[in-house]
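K.L.:
The structures come next, written out as structure tokens.
A short reminder: the numbers here are calculations on the coordinates, not readings from a lab. Since the model is a prediction, treat every value here as computed from it, not as a measurement. Cβ atoms are built from the backbone, for glycine too; each structure is taken alone.
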Structure I
């Protein structure tokens, strides 16, 4: 039995959207799934488990479920108007094995996930090794509300640390975010928005821009031409989105990397250097500790690297600096540091 795909006109009758926005054009979702080619990652769909966070009006969820028929599809939401709507949608499914389940917990609360997998055992994904993307577990989420950027940064840290839901393996995530957040996450070396969050995104994930909203006036987006040419995202109109006003949306595909990064030293080096991200490296090295200039100038033989500003450093440059920092005989105690890990200094 296929789930009913409710139209934007009907979904607009839901009274509260709680500051979130959703694409509510079935054609756009079909284009997105055509582009993603998820069957390549999940060849055994009868074993696929899906966790759908903040599904809201659940149009995206219903289209996904009708298309892929996963073994289990759990929707986690506790916002009253959406709970009522989703419950009504699920009541229409009269089969012995419902296509979707509603788990009335808050995705913002970390306890929700341990309850889901350990206490209630509603969804228990198998554990997979790091050699490939997990082929039996997928996370989908909408983080377009005010809490979205901060919560995503926490999830990004979990990818690096391999905890939270990433303890089950390298779990692909499809996440709707405000476009302004997605632009920051995908900023390249030299971009004015290059910051800790874009560096961490690059270090721990292979992240792709899947879809983005066109500007109402120009028909373009706020991403660079080079990035648009590289990712070739699905473009959709502001008329495809509800609520009708608010910040533009983008969909990212996040594929965790099997990294070997020394997390503690990498975190310390990157956040300190990026405090002075427009200052040449040879001047900013003392931010790593007393005597930093002398040590790094002695061991770094590449003068071009020393003349770079941190915002222009590549991931390889940061990893090289991290390696040198780890070998520094007089490096400071990094565990006495209290600077915010996800600070952004523009």
Structure II
């Protein structure tokens, strides 16, 4: 498949061509540089390059300068910000990866305030989708689901991922054909992190065993799973299980069959942006639905679920004290 805007899925393409400002996350890496090139040449697309300097690697200064200079050469507006990700992780008692993700989402929300009606564009591709699905599957995070071409963040921003149907190999070929430069993040080669270990060891072995590009199969499976999840979410929304404050109303939830009750809890926790959501975490929350059970439980990402006055809600947990920093979360595609 040719890597052109004409081959984007119809829903993201329609949004990108709508004339709304498009805040494109540009790290300077391979995938985001392809995204910037494609969007800058896309008819009707008002792209703004958005770069976050995480302050975590020595080469971050050079990468920020590279993105600014390339955007200027392409005639694309560029906004960027330096952030103290390590400081946030320490103060909030969360992983560096989770702090980076929170930082990016907060900055996109600030930038969106400067560009009314803006949506966010991210450069996740088909191989990212496979790695994400494998992570969810192996962690017990409710099956083989991945990222959607269009989704809504908890802060209300619309997010599009127009490259989900394209492979890393196709993106590299596009960059080489167009003579577009990019910067390699050396940490991507380290197998210390789970996602990188899957990328460098597990996925190549799967391709070798099945003698084909298995990312295509994962892409199809994720697309079907996302359709099922969308239908289930629409059914749960129609049940009106939350109160005006957005808390889960437990008398209504407890009337549901057990399987649907668990789905309702899982759906609510995802709406509250609980990261790395596993079956074990959902089952812990299920225990506090009972008035005779515990009234709160911990959740990933420095959050906790609380039962109060027949309502369930999620809030930030108190900061950890005198504890080592958790292992990075290897979250999907970085945002």
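K.L.:
Out of I, II, choose the structure whose coordinates give mean projected area of the Cα convex hull in nm², for residues 223-286 alone equal to 4.6 when calculated. Before the final figure, lay out the partial values.
P.N.:
Values: I: 7.9; II: 4.6.
The read-out comes from structure II.
K.L.:
Going by distance in nm of label points 7 Å out along Cα→Cβ at positions 111 and 247, which of structures I, II comes out largest? Working shown, then result.
P.N.:
Numbers: I: 2.9; II: 3.6.
When distance in nm of label points 7 Å out along Cα→Cβ at positions 111 and 247 is calculated for I, II, structure II comes out on top.
K.L.:
For which of the structures I, II does the calculation of mean count of other Cβ atoms within 10 Å over residues 87-94 return 12.5?
P.N.:
I
K.L.:
From I, II, which structure was FRET efficiency 1/(1 + (r/R0)^6) of positions 55 and 255 (r between Cβ atoms, R0 = 35 Å, to 0.05) = 0.10 calculated on? List each step's numbers first, then the result.
P.N.:
Values: I: 0.95; II: 0.10.
Structure II accounts for this read-out.
K.L.:
Tell me which of I, II gives -9500 when you compute helix-only ellipticity at 222 nm (-39500 (n - 2.57) for each DSSP H run of 4 or more, over all residues; to 500).
P.N.:
Details: I: -9500; II: -13500.
Going through each structure in turn, the value belongs to I.
K.L.:
Kindly point out which one of I, II the value 19 was derived from, the read-out being relative contact order in percent (Cα under 8 Å, 6 or more apart).
P.N.:
Details: I: 16; II: 19.
Working through the options, I get structure II.
K.L.:
If mean count of other Cβ atoms within 10 Å over residues 23-30 is computed to be 24.5, which of I, II is the source?
P.N.:
Details: I: 18.9; II: 24.5.
Source structure: II.
K.L.:
Here's a follow-up. Any idea which of I, II comes out highest on Rg/Rh (Cα atoms, Kirkwood Rh)? Let's see the in-between values first.
P.N.:
Numbers: I: 1.01; II: 0.97.
With respect to Rg/Rh (Cα atoms, Kirkwood Rh), the highest-scoring structure among I, II is I.
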